[in-house]
Structure formats: C-alpha cells, structure tokens
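Enquirer: The next part holds the structures, each set out as structure tokens.
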Structure 1
Amino acid sequence: MALRTIRTEGDPVLHKISRPVKEMTPKIRTLIFDMLDTMYEAMGVGLAAPQVGILKRIVTIDIGEGPIVLINPEILETSGEQTGDEGCLSVPGMAGQVTRPDYVKVKALDENMNEVIYEGTELLARAFCHEIDHLDGKMYTELVEGDLHRVTYDEDEE
C-alpha cells in the first residue's frame, strides 16, 4: 500500500467533523491499509482518517496487540480516570498531560462492515478517546492541562 502525508496542527481539515462511512468500497479499503502503513511508519499507536486529509469516520489503532480498525465508532461507556502524557502524530515532537477515562467501551464497524464492540483500559482507552476526538474535529491540545512540552518518542508511543 502507500504512505499518506500526516496533516499537522494548523491544517483546517483537523478541525472538521468527519462523515460516516455508508459502505465498504475499494477506495475505503485502500484508505484503511494506507492508514495502517502510515501509522506504523510514523511509529504511532493510532491514526484517524482526518489526519491524512480524509473526512471519513475511520480510525486505526495498534497498542502492540495487533491492528484495530474502527469505522463509524461510538463510545458507549466510560469509567474511571487516568492522567498522563499524550502526544499526537499531527503535533510532532510535543506532548502534554491529558485526563481521559481509564475504561472505554466502543461500538463500531470493522473493515468487513460487521459490528464489533471493544473494551479497553489504560493506553487503549486513551487511544479510543483520542482518535474518536479527531473524527469530531477535536485535538488533544484542547484538553492539555498546563503546557505542551518537547519529547523524544520511543517506538511504542503515539
């Protein structure tokens, strides 16, 4: 597949609301594979379609347990709280403290348009919230407590 250009902060596409995916098409399937390739190449744990300039409700996530594809995701349930450093491929080299739920239950469609439900805690819960926010035009920088700081990423961080 192909690597896509990751849009960075300041690009207006990152603040727009994405449209639902109505059907799986060859173009959408290619987008999903390209998003996974792009996410892995950038050493991220998640990528939302708006980050590659496509306003579709598609998210890819891999926290080290294999890829998760979410189409038209909805958060069904959250609980608990975690505060930690969060970064974003669209804000390279920066991170900030963000409070998110510690548990998240998500309903979505998979790449075959079958309904799936995922439950995640810790990093996966954070990734679900962060990437779904992208679909609604929200950046994590709007939630940062305090200032952003420069970081050098290890392979496993977004």
Structure 2
Amino acid sequence: MAVNRDFIGRTYEYSTPYHVGREKVREFATAIGDSNPMYHDLSEAKEMGHRDLVAPPTFPFIITYRAMVGAISDPELNLNYAMVVHGEQSFTYSRPLYANDEVVVSSTIADISTARSNELIKMEQQVKTTDGELIVTTTNITVSRGSAPSEEG
C-alpha cells in the first residue's frame, strides 16, 4: 500500500521540553568515539568560547526522533515500518546545541516522492529553545521499500 501523500505538510509537535544534560553529551560523544574536549570538559569548552559543553553535531537525532515517531507511527500514513530503512540525514545549525539547553521539537513531512519501487519520505525537524530560538534544523529521508504504486502502462 502506498504512503498517504495527504500527509505532506503535516507537522507533529513534541512540546515536552528536553533537557540537554552534560552527562548525555559526554555519553553520546563517547559512544560515537569523539574525544573532542568541547564535548567532554567544561573548562576546555569555555576556554574555546562556549558557555557550556557543546553537543556533537548528530546529537539532535536523540531529540528529533521523538517527534518523528509521531509521524511515522500514524496508521493513516500507511507506512509499514518493517519495510523502512534510513536514507540520509543532514543538520543545519543556527547556533551550537549546548548542555543545559531546554529544547522542544517539531517534525514536518516535507515531501513524499517515488524512486523506482520505493517511496522517500522527507522530514524536517526544528529544534528550538523553549523561548523559541531556533538551534538546528534537521532533514532526514526515510525509505519505504517496495511501497510505491505501480504504474500501469
């Protein structure tokens, strides 16, 4: 069954604030094998001109995933999650994401397109402070394998 294109433009809010904790930043940096001191050592981060530990560039996936789940699990979208793979992801920063930021996220289905027998669901997430300051916009492509409608010739 094809993914429901009526969902293009639909936005899912995850307005429960997420507190970016220092230990979470450190744990994430360790998990991805990045020993950059601005992710681990507060005094080093401040010496580099930052107000707190800096979250690694891909850290927002932890936060945006919560809003993405609202979209991809909506039964009316017609997405068979067993047939889904992660296509790509990008991050566009307005400023660094810091430890002790309190953030909320919204996720919008920006586009649904076809590539051979697959459908590509493009989602855009905005991570903002609870005061509304944009920190990062993430874009990801979810591939729904084999769900594209067949063309009758």
Structure 3
Amino acid sequence: MFDWTKALSRVARLCAIVAGMLLTAITLMTCLSVIGRETLGKPITGDFELSGVAAGAAIALFMPLCQLRRGNIIVDFFTTRCSAKTIQRLDQLGAILIAACFALLAWRTAVGGINAFRSGSGTMILGFPEWMTYAFMVPAFFLAGLIALAQGAGLMPDEKRLLP
C-alpha cells in the first residue's frame, strides 16, 4: 500500500537537497569570483544576480522540510498551562492557517512566474530568465502547503516518526 506521508517526506527532503546544492553552487561561484577579482582582475560577471536567483529558489525549496519538521516559530507563552489536547488543536489550527498562506504564496508566485515568462523579463546584467526562479518556488510552496494541510487535518504523523 502506498504511504503518501512517507512520499511527502521524501519529496520534502529532495527539495532540501536541491536547495543545499544551489547554496553550495552559490558559495563556490562567489569564491571563484572573489579569487578572479583579486588575482586576475576579472570577477564572474553577474555573480550577484545568480546568487540572488539561486538564494530565492533555495529558500523556497527549504520550506517543505521546515514545515514537515514543524520548524516554524511557535509562541507557546500563552499555552504553557493548556492541556496537551488543547495545544494539539491549536497546532492543527496553526497548520491549517499556514497551509492557506502557502497556497496563497504558490498561487501568486505562479501568476508572477507566468507574467515573467510572457514578458520575457530577466536579470539586468545577464538577462537570466526570472521565470526559472519561480519555477522552483511554486512546487515547493505547494508541497509545503500540502504538508501543512495534512498536519492540520491530523493525517500527518509526528515528524520524528518520519525521520530516519
């Protein structure tokens, strides 16, 4: 039988791996650019543009794993004396609210990506197509929203049971 909670977990981890690869690429490119600037007087053209594009995509790609692990900020000052059941219900409500936020982000990011594609907009120096960043962000926001919705509905087991 297909276990969709494990599938969501695996896809969230894959997104985080891709995000880590993007951040590693940014780091290597920045190092090469600085070395080139200091030794040859020639930095990598548009390195800051590529850093911004990759960082934006990486941030979005980390969101599903963050939601899976319930890594968002929780202010429990007012709930310290509540029962475990009340805290669970409040956590579920919070997960449903954040699922709505992720759905809104996915929708508006998709609209922005479509507009960027249609207009052919790109970065200033390299002309790197902006829609490509949106293409990484939309599925990540959608996945994070799906995970949050499952958590809010009580269908997603505690993340500690999903971790190896």
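Read-outs: derived from the displayed coordinates by stated rules, not from any lab. This is a predicted model, so every value here is computed, not measured. Cβ atoms are built from the backbone, for glycine too; each structure is taken alone.
Enquirer: For distance in nm of label points 7 Å out along Cα→Cβ at positions 4 and 28, the calculated result is 1.4, so let me know which of 1, 2, 3 that is.
Expert: Working through the options, I get structure 1.
Enquirer: Distance in nm of label points 7 Å out along Cα→Cβ at positions 44 and 108 was computed and gave 1.3; which structure, 1, 2, 3, did it come from?
Expert: Label of the source structure: 1.
Enquirer: Suppose you compute Rg/Rh (Cα atoms, Kirkwood Rh) for every structure in 1, 2, 3: which one lands on 1.09?
Expert: Clearly, the read-out refers to 3.
Enquirer: Figure out for me which of the structures 1, 2, 3 the number 4.1 belongs to, where distance in nm of label points 7 Å out along Cα→Cβ at positions 36 and 76 was derived from the coordinates.
Expert: On the way: 1: 2.4; 2: 4.1; 3: 4.8.
It was calculated from structure 2.
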